[in-house]
Every structure is written in C-alpha cells, then in structure tokens.
Structure P
Amino acid sequence: MLSKRLIACLDVRDGKLAKSVKFVDTKDIGDPVAKAREYYEDGLDELVFYDITASSDRRRIMLDVVEAVAAQVFIPLSVGGGVRSVADATDLRLAGAEKINVNTAAVERPALIAECADAIGNQNVVLSMDIRRVERCAALPSGYEIVIHGGRTPMNIDALAWALEGEHLGAGELVVNSIDADGTREGYEIELTRMLADAVRIPVIASGGAGTPAHLEEVLTDGHADAALIASMVHYGEYTVSGIKRYLHARGIKMRMSW
C-alpha cells in the first residue's frame, strides 16, 4: 500500500499568502515563502502553490514568487494559476515547479491537458477541479458542477464527466476542491471525493474543508483519497504538519514519517 500524502496549499494573491471562505472574503495572512519553509522543515510531503487571481486577471503566474518558494523547499512543488499553454508550463518547470496544475484554461480548452502531458509527462500534469454541489439534472447527473475563474463562473459541466475526460486526456492527478467546504474547517466533501476517487485510476487529492486531523482521517479512509490538502488549519497555527502526521500514523494510516 502506498503512503498517503499530506499536502499544504499556499493560495497567493499579489505575492502574499491569502485565504478565503467558499472562495470569497479573501484576506492576506502572511508570507508564502516563510510558510513554505516552515512546512517543509516540519515534514510536509508536498506543496501546492496557487496564484489565485492569475486566471481571472488574465495574466501569467508570478514566476518570481514561484522561484522564491522553490528555493526554500526540497519536496515536490505543484504550481497552478494562469497556465494556458505548454510555454507557461515549461516556464514554471524552469522556475522550480515539479508539477503543473491546470484548471480554468483546461476547462475552456481541454486539449491543453494533452499538450502539457505530451510535453512534460502525465505524472507532472495535475487537473485541479473547483466544484460546487447543485441539483441533479440531465446536464449535471452527479449533482456537482465545475466552476472556473476562482469560483466566479459556473460552467454547466458535470464534475464526474470532467474528471473522467481529464484522466483520458492525460492528467496524472486530480485535485478535488469543494467550493462548498472551502475554508469552512468543517470537514471535506466526502461524497464528492469518494465518487471521483472510485471513478478514476489516477491519484485523487481531497481539498477544501480541513479543520481537524480527524477530517483528514475520514477523507483518506472513507473518502478514498490518496492525499489530503490542508491550508487554514496550519496557516493559523492551530495544528502543525508533524502533529497531523503523527495523529494519522497512530490511527493506522500509512504516512511518510521522518522521525
């Protein structure tokens, strides 16, 4: 059995670490470079960096911030926000990113997934999905809809169908980010995560809603996730990376332990 991964997410706006609740009321909360170093030194498995306004502002990601973070951590760094082409993906790799996250631009032009996979390898292409719960209908039979532009634009695309298409096009991982749970610290969207994890053959990263170590335990077991993404619970100092990993390890979840 492969170890489960603990991943911290740095949402960055104008070069500063930011956090929102359900994709609104975004506040600046610190220095992303300092936080990246802190989490790396405390045993984090992987780091995700999102430039959260690059897509909505129609600009490229801030490469200087990516380079600064990459210089501080020696674990896989996954970067997204404003990736619209193979050239963007290549620039991020040169800046120090191991994996590239595609989201809005891939929904608008799905061929981007295949192009990036061909250029940098499937294992380095992550399809990040922002998803909200809706009423089931003919167009959205799963009851979950894809939303883009940082949660601003609903697309009338079924989340399950998009996950399967993304896998077919060459994505090596999925980030399943529940808008309804984002920043609430009330727990992951277990039904959504399990549905997508059971449907695809690639790793699924659960995102949105982590508030306690028990929430991670639930999504890594009942939710069938391969990895859990955290943000608020460590950004505000309520928990530490090492403490969360010890909790999960003590409950029989296989983790990469460095102590």
Structure Q
Amino acid sequence: MLFVGHGSPMNGIEDNEFSRRWRQMGREIPQPKAVLCISAHWLTRGTHITAMEAPRTIHDFGGFPRALFEVEYPAPGDPVLAEETAALFTPTEVGLDHDWGLDHGAWTVVRHMYPEANIPILQLSIDFHKSAEYHYELAKALAVLRKKGVLIIGSGNMVHNLRMVAWDKLDAPFGFDWALEMNDIFKKHIADGNHQPLIHYQNLGKPAQLAIPTPDHYYPLLYILGLQDKNEAVSFFNDTPVGGSLTMTSVRVGEEVGL
C-alpha cells in the first residue's frame, strides 16, 4: 500500500524528483492485478466506487498549461471488482458510480507508475461528512483486496495549506517551521505505529491546525494506516517540503525498500 503526496497537477507531466520516484516505485513493487485509489479530490456524501469499464480522465483543475489538459490516461476499469469491493463494506452501503472517472489525485501519479495504462484502476470516494475515525475504521474492510493483489493508494498531502504557500519559494525545497515540525510528528507516529494521535489530529496543537486546515488531503492517509497490519514495516519517500506549506512526504506500507 502507498500513501502518495501528489502535490501540483504538473507533477503528472513533469520529469522531476517526485515523478521519477513514482516511476521507480512502479518498477520496485510487484505488478498489481488492479489499483484502488482513494483521492483527496473525490469528496461525496456517502461512499462510492467507480464501476465503469473505461473511466474518463478528469482534468479537475484550472490555470495550468494546455499540455496538462490534453493528457489522457486510458486505463480500464473493473466493474466486477467494483461490485466485489462495494460488497465488503457492511453495513455501510457503497454506491456503484458510472460518472466520475480518474481525477488528478489518481492519474497524475499512476500514469508514471504504469505508463502503459494496462492495469485496471478504480477510485473510492471520501464521505466528507464523516469523521477521521470513521475513515480509519472503514478502511479495514479493504484488507481482503490486498490478498487479491490489488494495490491500494491513498493520494493527498500530509501537510497541505494552499492559503499559505510561498509562491516565490517553489524553485527549491522549503518548509515553514510549523510545516517541518508537523511533518516530523506525522512521520514519528507513523513509524511507531501510533495511529491514535493521527486520527485525533486536532489535538496535536497549532502546527496541526496549520497543516490540516481542511482534512480532504489528509483523509487518504488514514485509509492506508487503517489497513496496516500490526508490526508491518513502513518506509518514507519523496520526503520534501514545497512552497513552505506543503509536503510531498509519502509512505510505503509493506516490505522495506532502500530509499
């Protein structure tokens, strides 16, 4: 399983340290039978899963170069797997969605990992009306998918405060003191398997309030942590601050790799 800090949509077409690491990750891990992505950019009332045969590429952003809007990632869906996955969530009812597709939280990352677009990809929505603890517990229903060879990716950013971005400091790694402090706190709790403070992040003080002004980009991390087996190894990659108030810090859960 992976939690991926996806950052700017431009990472979907740029050759940079983040996209190169995603490509490397795609070569390192066993090729999955399918990918299930929980993206920060599909927020719904209730929980839904994409169930179409050919999910569309969604360009859910504005103000970027035309080249980004022209990208298509024609990976197939898997309606049968979608139905099987929806049935795992009892008593929660999960709707089968035929309208959404792949938003930039999914395709900007996965197109680097699997450029041939030959692996089925599904997205699971985030019920934005539920608590952090709800999402952490809901994730446990997905455990059976891991045994079936499905790669589960949570896509967001641990530290994500767009209102405080230092736009003049995007050319090199830079983090405000509070962002670096919070990133270290996140990493320590994740490494220690200490999930309760991460679920109740509101109690982590002012740095947490600045790092998570809204939880949309944070909730995908809780799905990955909720699925982690006891004593299962974690490792970090793309551990870089961007623009002062963002971090690209990502987590691999499973076999240790050299990073």
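Just so it is clear, none of the values below were taken in a lab; they were calculated from the coordinates. Keep in mind that this is a model prediction, so the values were computed, not measured. Cβ atoms are built from the backbone, for glycine too; each structure is taken alone.
Structures P, Q were compared on mean count of other Cβ atoms within 10 Å over residues 79-86, and the highest value belongs to P. Taking FRET efficiency 1/(1 + (r/R0)^6) of positions 87 and 247 (r between Cβ atoms, R0 = 41 Å, to 0.05) as the criterion, the top structure among P, Q is Q, with the largest value.
Looking at relative contact order in percent (Cα under 8 Å, 6 or more apart), point out which structure of P, Q has the largest value.
Values: P: 18; Q: 30.
Structure Q comes out on top.
Name the one structure among P, Q that distance in nm of label points 7 Å out along Cα→Cβ at positions 191 and 215 of 2.6 was derived from. Traced to structure Q.
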